[in-house]
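Once you scroll down, you'll see the structures, which are given as structure tokens.
Just so it is clear, none of the values below were taken in a lab; they were calculated from the coordinates. Keep in mind that what you see is a predicted model, and the values were worked out from it rather than measured. Cβ atoms are built from the backbone, for glycine too; each structure is taken alone.
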Structure 1
């Protein structure tokens, strides 16, 4: 298949979330038909509500600094699906993606034809298999896998990672994972299995209780990502320099490449995972850890591009983190471009972010899950938010934001990674005068 044909095929399987079917059987059958590529390398699996992508990116950077050949699998992507699969820090090419997708498609269709599967695997199951197949072909030694949704029934869990980590858990995806923090924590804690090493970031007590119970059932002693942090400096755009003290080591003057105070917690979790990998023989030095934290990159997370701030805050907890960053580091009038998925807690996200904006531009991503701009306007009007503009596409939203933003001023685009992807594609194509 050509790359364009690959995309058409994957999209024909249904929307990534709306057509999702949580469960492991399809993925297990598919990987078995492909020769179980995940048996060719070791893996780390990272679950959580917020911070799991940043933690995975930092860990990948650390391991590459240590000379390890890594594979990194994250989701969703912003512009190209190839962003989800990185080998040695580089996105897989479109031709490579298409080649591996053809193999996965063939195996999936054979399973259905042979009656071994009642339906084709989902979009995410296909892409997970493509990633694992690519990692095997590339001779990856260590795969770092970000869970797509939850953990217990997520396709990445089939990889059988021997090291697992859980970043902070909060309410999100309640339609799929449960309505309480404890229920959501149970889905994510299920990546802890007998024989795994489990590293746990700081959690709310309701989540901690569930994680401890799951670990006890599996006879696993959870390793807490405990640390002391001494902040030494911060740049104008919010990149912190921190000295970390863990139980094992002291890391002096670590410059965190990803902006935001919250990245201190994510860096500490990545350090703790790296320390454990080193204990297991992966030879990850302190120098590699410090350099990896400094050079890590993660698109769409407090990312500054040509005077725009892009952040994929897609739930109330992430919105609160964004607000704290804006309060600490943005000293000019803010124009907020906001669009989100309708299955999110829109009222709570709005209550957190809308009051911070001098100007509010509402819009919607080209996605069937998107809340419409008029829906968002109703929320803003009920809150009594002034200076609200309503648009129906990101190109219209950015044009309006440019029009209403004062000088000096800052435009922040947020609410959904899907929205950010559309914005970045426009910026890359120079479709808008920036």
Structure 2
């Protein structure tokens, strides 16, 4: 949930830090993403404090929110970046992140992605198949270098989360199956241009139960023993991300300290630098999506609809994952109604809430869709010819535009008649 100190209600109006959301909507229009800079900093520092007893380094998973100002805000605090493509690597470098503070993941990195990562000097490439290891070895050889590589292990731990964000089960596409490790280790020994420096796992996202992390970490510790027995000097032990955040009041997130209590006693035995890759944990509750009520209507059965100017093109999580986002009126109300909050896109799946009790807003009023800082703006698109929204970052009493709204001209600029 949002930090009420960073998203306070001032004189009956919701604010971001010291700035009225209504004033931001008046200045920049809607839909509009509004990010609290201090929320990003506070979450990062809370994570660092929880694991301060470990020799560790934190790499922000930029897929959660890759705005340059979000990346730079965290990099200025000492955070690195976990990237999944050449495009994300480019963004991290443009934001000023040093390449030695970047690790490059991705189950389907292209040869161009791999070469870009090696040429840039990233700390480590994470390989997820034997075939990818061969490609890395060939490219590194052509470039005359020895590539620092980690292998992602699929620990076959089925976490209790949405199936689309469960990534540690052997039925999914991610990582190298633990049953194949002997063959993989033998193959790496024959490679002249691959140096195995790290082991990695990632069991999914929104994992509330610490036991899943403990079980997966214990499996990766067994792999660490096997790798060192096979003669590899493993320097990095990467347990990934997926730490939970609260989206709805009735399901509070497991405190990050509880994960530290479980993991630190295991991880301090590794004699390696522990790597973490939080993304959603840092950004999810740092932002809201502001949207204006366009129309209200009631059907013959008495069902209420609130039609807003944001849609699945701005925030696809409810349609894709059946995800819950709290929705509040920017101006406080004394009365409520039960309604569907829906967008303008020509899909029945274009909704933010079904049969939700919400403030009794009228046409022209503003709603704030909360917890919109992760997997929202990064997954926005131009379906129906819609313009991706502007983004604003607030720091105290100051607000700055960090992404301009799309223009009609941009919709066609790459097309050739």
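Using mean count of other Cβ atoms within 10 Å over residues 124-131, single out the structure from 1, 2 with the greatest value.
Numbers: 1: 27.6; 2: 21.8.
Evaluating mean count of other Cβ atoms within 10 Å over residues 124-131 on every structure, the highest lands on 1.
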Q. Given that Rg and Dmax of the Cα atoms in Å, derived from a single structure, equals 22.7, 72, which label among 1, 2 identifies that structure?
A. 2
Q: Assuming 20 is relative contact order in percent (Cα under 8 Å, 6 or more apart) as calculated from a single structure, say which of 1, 2 it is.
A: 2
Q.
Of the structures labelled 1, 2, one was used to calculate helix-only ellipticity at 222 nm (-39500 (n - 2.57) for each DSSP H run of 4 or more, over all residues; to 500), giving -8500. Name it.
A. 2
(Q) Among 1, 2, considering only distance in nm of label points 7 Å out along Cα→Cβ at positions 100 and 236, which has the greatest calculated value? (A) 1
